[in-house]
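Next up, some structures in structure tokens.
Nothing in this text is a laboratory measurement; each read-out follows from the coordinates by a stated rule. Only a predicted model underlies this, so the values are computations on that prediction, with no experimental measurement involved. Cβ atoms are built from the backbone, for glycine too; each structure is taken alone.
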Structure P
């Protein structure tokens with residue numbers, strides 16, 4: 001999967017806002033070129049809700065284990081929830097997970113920093129993880145939509 005394929009897939013889900021910071025838009029320079037996905041049926045950047053998935057194209061301070069500073073390397077990060085996290089890692093979020101796949105491409109792993117919050121990650125998703133990434137993104141979208149609907153109440157939901 002390419003970054004553009006992931007963005008296209010995400011834009012096909014209802015209420016998804018994809019934001020890709022760039023120079024001149026007021027965003028921090030470190031975020032330029034990355035993409036953040038939020039559930040926002042009104043199209044506005046949510047003031048309080050965090051993105052439910054991201055694509056990062058470089059190492060961030062304290063998050064270098066995926067080795068994203070290699071050429072043509074990116075990581076898709078997904079807040080897929082505790083059930084999916086347990087299914088893919090064999091552990092509950094917050095339990096110690098031995099990460100033997102640091103920097104390995106096309107494998108579903110616990111997010112190197114946010115795994116304790118139930119985030120999963122895939123470096124350079126490819127043929128082995130294409131279906132898994134789509135499944136995880138759909139689940140993260142479903143969970144984000146549910147959180148949004150609970151905050152808005154039944155009259156203002158979708």
Structure Q
């Protein structure tokens with residue numbers, strides 16, 4: 001039987017101790033999956049690049065000044081997104097991730113909707129992001145929210161850069 005509990009999006013770390021405990025696990029899963037998809041699979045978090053290990057071990061320090069939203073289902077963290085602090089009226093979305101067991105329930109859409117609304121309320125005029133070209137489902141999601149492919153600001157091959165006016 002599928003669990004159909006309500007999903008609530010909260011701003012981390014202010015609103016929920018359970019979001020606190022689940023964020024590191026979501027970030028670990030995101031980075032481990034990404035490295036595997038890039039053909040650089042590692043056995044565990046210790047094999048990740050230092051900058052990713054830092055996010056997982058101390059999200060408060062890694063995302064200081066940023067907005068982190070966490071989706072909760074029955075008190076468990078099942079999704080997250082980071083909205084980087086605005087620079088010059090532009091913000092960046094990073095680390096949009098939904099636990100694979102909870103996909104197909106609109107969690108990523110809810111997180112993205114909340115992230116864009118929060119950015120607009122904060123006076124941001126545009127939001128950008130980068131996504132690996134093989135993540136076609138994510139690209140389609142971003143396009144549904146008005147993101148368009150733009151000139152790359154990142155030199156990594158196979159990375160698609162997108163932007164949306166909010």
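If distance in nm of label points 7 Å out along Cα→Cβ at positions 103 and 143 is computed to be 2.9, which of P, Q is the source?
Derived from the structure labelled P.
Comparing distance in nm of label points 7 Å out along Cα→Cβ at positions 55 and 87 across P, Q, which is largest?
On the way: P: 2.3; Q: 1.6.
For this comparison of distance in nm of label points 7 Å out along Cα→Cβ at positions 55 and 87, the top structure is P.
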Taking 2.0 as the value of distance in nm of label points 7 Å out along Cα→Cβ at positions 47 and 135 derived from one of the structures shown (P, Q), identify that structure.
Q
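Upon calculation of helix-only ellipticity at 222 nm (-39500 (n - 2.57) for each DSSP H run of 4 or more, over all residues; to 500) from the atomic coordinates, which of the structures P, Q produces -10500? Before the final figure, lay out each step's value.
Numbers: P: -8500; Q: -10500.
Here the read-out was taken from Q.
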Quick check: 10, 39, 40, 11, 0 is what I get for P(r) over Cα pairs in 10 Å bins from 0, in percent, calculated from one of P, Q. Which structure matches?
Q
